[in-house]
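Right after this note come the structures.
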Structure P
Amino acid sequence: MNPPARSATDWKLAILLIVAGIAAATQIGKVPPALPAIRAELGIDLRAAGWFVSLVNLMTALIGILIALAADRIGHRRLVIFGLLLGSAGSAAGALTHSATLLFALRILEGLGFLSVAVPVPALILRVTAVADTRRMMGYWGAYLPAGAGAMAFASAGLLPWMGWHGVWWASALLLLVIALAIVASKAGLGDNALPLAPGRSLWRDIATTAGSAGPLAIGICFGLYSGAWFALIGFLPTLQVETLGFSIPLAAAIGAGVIAINVCGSLVAGHLLHRGVSRFAVLSGTALIMVATAALVFLDWLPPLARLAMAFAFSASASAIPGALFGAVPVHAPRPDLIGATTGVLMQCSNIGSLLGPPAVAALVSAGGWSWAALYTTPALLGSIAAAWVLHRREAAKAK
């Protein structure tokens, strides 16, 4: 079923929905700056820390497309509110625990809450966005992860010295609760903004149609390879600074927060470039090549410490152009308009498979051969994302004929 086209964007609701995604992303940004302190308190080794960084992505990696299709049946608004409340509860429970095992389990719960927000929100944004603003708005939405993770990383760096990592978890829980109440009080997903439900649809047929389409698969593979590399570098940057560059934990946390926060830039730039007619492949491939070079220069001991940190900032500043471009591809490559949510689910599921596997893979490489070996993961992953972007480009060229 095609939703009626809007003549004007409801910017107030669109911004609120993006803020909901930003709030959900705090679940990701709170971990890297706090990781050295958590390891010290709970006795977590580097390999286990790799899984802790990525566990929030487990639920999305397993059931991303199922959550997307469930949203079509139970309601996108309800799922967003549920996800915010679940994330708040998981973070509050984490703040109370001193058990590494329980903290790991709660990260999975937080991941389900994050997924329940990140998957349905794009479809709700499209419902309140005029067609002329779609590419730009999807580019803005692509910034939700770096904006939320970066803001929380900055907050984490400030809170850690006097509240510890437990205080950071409490701050995340409170923020998610406040945004959940704001969504409840809004008209997001209600009335004209609600997504129509098509009667008689088959869940498994929708999964097969979406997952079997070349466009959604190319989007998902490209995003997955990118996200694995990004999470691997960002997740371990504070640890690298402490162990290799000799920085203090508070300084490493603050620098790591800045690296995450600057990631917003790429997505905003991607939205404007696509709005002005720059090809999606140019944005995706150019960004991936920048990331290949800068990630290698971060991990390889070729540059002095300040130059390596500059490369980390360059890596992150450019990186989010990839999600900005790929979220904009979702409505273009969805097999049907009513499968936009399912296509977003494929994107999120593949993204989180990469995010789940990337940090542990890098941790294993670093444990085996030192930090320089991390480039053995980031380089082929990002070159693979260019190959997936080329497939997507060919699909778009065929659609344009």
Structure Q
Amino acid sequence: MSGHKISVSQTAGGIPVVVENIPDSESVAYMIGVATGSRDETEGIYGLSHLLEHTVFRETKTMDSYQMAKEIEGAGGELNAFTGREMTAFYGITIKETADVARRIVGDIVANPLINENATELEKKIVLQELSMIKSEPDKYIHDLFSMILWRGHELSQDEGGDEKLVAKMTYKDLREYYDEKYLIPNLSVYAVGAVSEEETVGWAEETLDCMSGGKRNVRTNPPMPESSYEFKAHDSDHYQVAMGFPSYGSSHPDRTALTMLAAVLGSGTSSRLFQEVREKKALVYSVYSSVEQNSDASSMGTFMSCTKHNVIEAMETTASVYSNLIKEGLEKGELERAKRLIKGANVRAMESVENRLYRLGVNHMLNGSTEGLEQRLAKIDAVTEDDVMRAAEDIIRTDRMNVVVLGKDERKIRKYDSSALAL
């Protein structure tokens, strides 16, 4: 960890450039982030950000997708991208001696995509298969459903993949119009991790992206505080997926780290309360865990379970009792320290990968301008007290804000379940 340096600068055109140099690293990773995502889409174009992310890889003014693949793999690297609710990002990773290849191709994808009819139609077929695949994987689909139900009526409810029927109707003209509006300064940011230099990264960004000026930031509204709800969604899977959770803090909230520790106490690892109570003692579920999904102005803390239909109701009620007992009885001796070490260990292991470092650096900077490094992150975890965790618990775990989604075969008892039994 020591010796790592995170620098923050900008190009002559005003593009933020965040660089984390890692001494002795043998690899490099470069990312261009665009401050637009699914929450910025309007009615009729749900899924356009994701389709555009796919399509720009098809062909640029200088190369097609096969040429990109040959060059990046010949350089010992890989290309990838992702679309989130608040950002779209494109990145390349190579060994350090071929860093110029990663920079050149990532820059070309963002700055020079052709976005023609053939590329768009081909990529639509792939994206539609991806959307279908997600729905056929209920353990993943439940996360999308939970966000859709929790943030209902607000842009955060719009999942990254979008609406299949709308995606099928999109044209290359739709994508080009969106690109020309969104893929401009001040929506662009640049990140680099590994055997990288600030000077070289800034120079690349200026040469590649500074000409892309004239844009404006998306106008976003904070989500209203959602009320409690219970939803059942029919699915042909024999196994049921359950999501139970609450709205929570924005990314700049002072109790954000305490929230992470709260979720860890509840459902991170096999020693967590939920794993022990719901799985080990009662054998009600195959899997159970809690996690936090973070956005800039709000987050959610959710518990996700997988079980057979005979166990769904008891699993939910046991989970509710675990929530309630934490509020009433507080933390057990040593429980917070155990959770801290678990989360610190996960952070340390993740940061051994330049790809994970790049992702964390880019997402955190896009969410709230944060450029904290691993040492700062670990120090924040260490600083969390039992009082902090209990304050977050009392603030977040509330009956009037609990949202529950069950996904599985139609079963009247589950569909008509009276969720007032889950009152805390």
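Only the coordinates and a few stated rules stand behind these numbers; no lab work does. All figures in this text were calculated on a predicted structure; none of them were measured in a lab. Cβ atoms are built from the backbone, for glycine too; each structure is taken alone.
General observations
- Among P, Q, structure where distance in nm of label points 7 Å out along Cα→Cβ at positions 85 and 389 as derived comes to 4.1: P
- Source structure (of P, Q) for helix-only ellipticity at 222 nm (-39500 (n - 2.57) for each DSSP H run of 4 or more, over all residues; to 500), computed value -13000: Q
- Structure with the greatest value (metric mean count of other Cβ atoms within 10 Å over residues 157-164, set P, Q): Q
- Source structure (of P, Q) for FRET efficiency 1/(1 + (r/R0)^6) of positions 189 and 373 (r between Cβ atoms, R0 = 35 Å, to 0.05), computed value 1.00: Q
- Test item: distance in nm of label points 7 Å out along Cα→Cβ at positions 77 and 357 calculated as 1.5, pick one of P, Q: Q
- Given 29 for relative contact order in percent (Cα under 8 Å, 6 or more apart), calculated: source structure among P, Q: P
- When Cα Rg over 2.2 N^0.38 Å is computed for each of P, Q, the one that comes out at 1.03 is Q.
- Structure responsible for 0.30, with FRET efficiency 1/(1 + (r/R0)^6) of positions 125 and 341 (r between Cβ atoms, R0 = 41 Å, to 0.05) calculated and labels P, Q on offer: Q
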